[in-house]
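Enquirer: The data blocks that follow each hold one structure.
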Structure P
């Protein structure tokens, strides 16, 4: 493709992302599938342009608003305006260079309109960052999350959020059922992949060069899985033992289920639950490839599915990787900052509390309940745990240092709960807390179970 054709393709893709109520990665995948004539290098260039704009969204809008875009009676902030601003402010192109790309030629963008020419003249001598930009703009934080993140992070607000602006690395997890990290690193090196052990996870590998991992024999044979290092550490916090009974209550695509089942050396039982049956069915292929036969799937109708009531108190470990705002994954999903495609916080917070309350019934006395999110917001993390413990006196918090498995290094957290961020750990943002169900005193169990029955009967009525 010519440079002008790549620019037009980027405009087209960005326009589709803005117009489609789906995550940007899903829109991009469909876009390129429908245009198989676009080669690999051109796809990379086009995608990088679009994802770069999503990562620079607030600053680009700040400049466009300043230049007379986006207000009442003003030109709209559309895909063309964003691409023009990005070419000038980020890529350092001159006005003449940008203008000549909008020439109306074959596969090229249509010629500039008068307001676009004025925009080019306005922005030509500037760069993306400006001292008058507010902290939330410089750090690319949306209004709905800015106050709570600023309060939670204090003077680390800007550096923590700016660490979210780079693309996330590619992390792999070694499947110990299939081999060792040394064997995996050797297989990667033989295939021409530049990789190294992750800094914290004892099973992790970080890939340093672009490579289609799914084409590797080590991946196809189940030795390797794609999983962020932070997600691996949440699985470590579960510390499942071979032969135990475990539930992954919100299993989704099965990433943590795989890690947990492998840590159990294929012994015992892991039940992967989710309200989206399709995700569980797709995860089964991952389970098969990993050579794990201690996993079964259980679709649920809701958090209070009757299956939960029938299996109360039977499990040694129950993991609740709750649906959340995803603020910890903004490196991977930059559009999630600006577009609410799922439930908002007002809906998520009561849902998280309900899921945690229901899943807790599955934990046997002496068993552990692990609550996790990929969020940085205290409302979804520490506050949920505090509220749960206040209403469930039969559970106590286990410090993460005590919960950590032997042979898996040291937990990267000095507090009682696990809290990870890109700036401090170079992982996605994750949170995890481990709670233990106490052995019930004589007579207490009956009262607690009766209360649970009353709550559940009300919910099912």
Structure Q
């Protein structure tokens, strides 16, 4: 009987896509996917190192697995992804029962590593491969409506706080023809939406053909005109007017742009090595609004980065008000080993101050989101139904092109349907409505 495996996935959409790639590699290698962790012979943890809380959740699950490893003879435990890529020794020292670790560029070797780990312990495969994009692997996708499609891997920006260049290596892009073909195949298979992924997706390039990300978006929008197309994540210094014009021109390119700013203070942005000022960020927002007036813009924000003052913090709050973000991913700063900030800057903002500033950011964002969502009451919006509502099987949850969540009575509709919904109520996170006649 084939060995069975189960994957815990932490972190971003790229990790979710990587877990689908790993599933494909292992099933091709003769392994079977388990329905749950308890029935698996092999437990894999696809880790995230971007923020401290993701590492803490990884540690919690590993601690739970320690007892099971002791009780279940032959259980294999492996840690994949970003954490072992830059903290190899700590993984093995803190969790000596882990059998192997594998970095993001080495998943093709995974089936063999699992087999070898039954005889050898503390195996590690962490080499960088600057050519690896997992070409030729057909991911085993977890859904049938929306798909994640990595179009590039790695990052060249080396922001002071960010560990991604250490864990994921240098940027490399998937060729245009392959991306277009994969989007066409997803559309033919019945998928209704695809999200093009990259740590810095708008720096995608096809060097052989001389194409940039605007050209890629144009190409995929034309090959799948009835499919919704999204992308994430963008860097402010790389978002171009040509790209925004393509989004404005193509109705199937969703008018939602995630544009992480991290801070509203030019002094902090310089310390963070972000490559732009507050004013330059606002100029890009104005350019987006000029071409796509109804664009939803979301962001990432860090509270309490090294040396941040109350004046810096107030500039973040004022930037939030000036832009009017639809929503934000908000965190307080935690030191990431291996980053420029960890080596060169003092983590000198007290924890209590970080948390208080973060709470002020959250409260302001909730207020902004609540007002924006309330503006949709009475409007009729196009929604792609994604799943049953968590609260009731008589309701469905879907999203607008601006990525706002909408809950509505399902009636005769099913996940995967596109319909128009008249909005009747709103919170700071969700719209509620009725299917329009």
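Enquirer: Check the numbers for FRET efficiency 1/(1 + (r/R0)^6) of positions 116 and 388 (r between Cβ atoms, R0 = 41 Å, to 0.05) across P, Q and tell me which is largest.
Expert: Q
Enquirer: Starting from the value 3.7: which structure in P, Q was distance in nm of label points 7 Å out along Cα→Cβ at positions 36 and 380 calculated from?
Expert: P
Enquirer: Let me ask you something else. Looking just at Cα Rg over 2.2 N^0.38 Å, for residues 132-307 alone, which of the labels P, Q belongs to the structure with the highest value?
Expert: Biggest value here belongs to P.
Enquirer: For helix-only ellipticity at 222 nm (-39500 (n - 2.57) for each DSSP H run of 4 or more, over all residues; to 500), the calculated result is -11000, so let me know which of P, Q that is.
Expert: Only structure Q yields this read-out.
Enquirer: Given structures P, Q, which gives the highest value for distance in nm of label points 7 Å out along Cα→Cβ at positions 68 and 356?
Expert: P
Enquirer: Could you tell me which structure in P, Q was used to calculate distance in nm of label points 7 Å out along Cα→Cβ at positions 108 and 252 as 4.4?
Expert: Attributed to the structure labelled P.
Enquirer: Something else about it: So if we calculate distance in nm of label points 7 Å out along Cα→Cβ at positions 180 and 372 for every structure here (P, Q), which label has the highest result?
Expert: Top value of distance in nm of label points 7 Å out along Cα→Cβ at positions 180 and 372, among P, Q, belongs to structure Q.
Enquirer: Once mean count of other Cβ atoms within 10 Å over residues 52-59 is calculated for all of P, Q, which comes out largest?
Expert: P
Where a number appears in this text, it was derived from the coordinates with a stated rule and is not lab data. Computed from a predicted model, the values in this text were never measured in an experiment. Cβ atoms are built from the backbone, for glycine too; each structure is taken alone.
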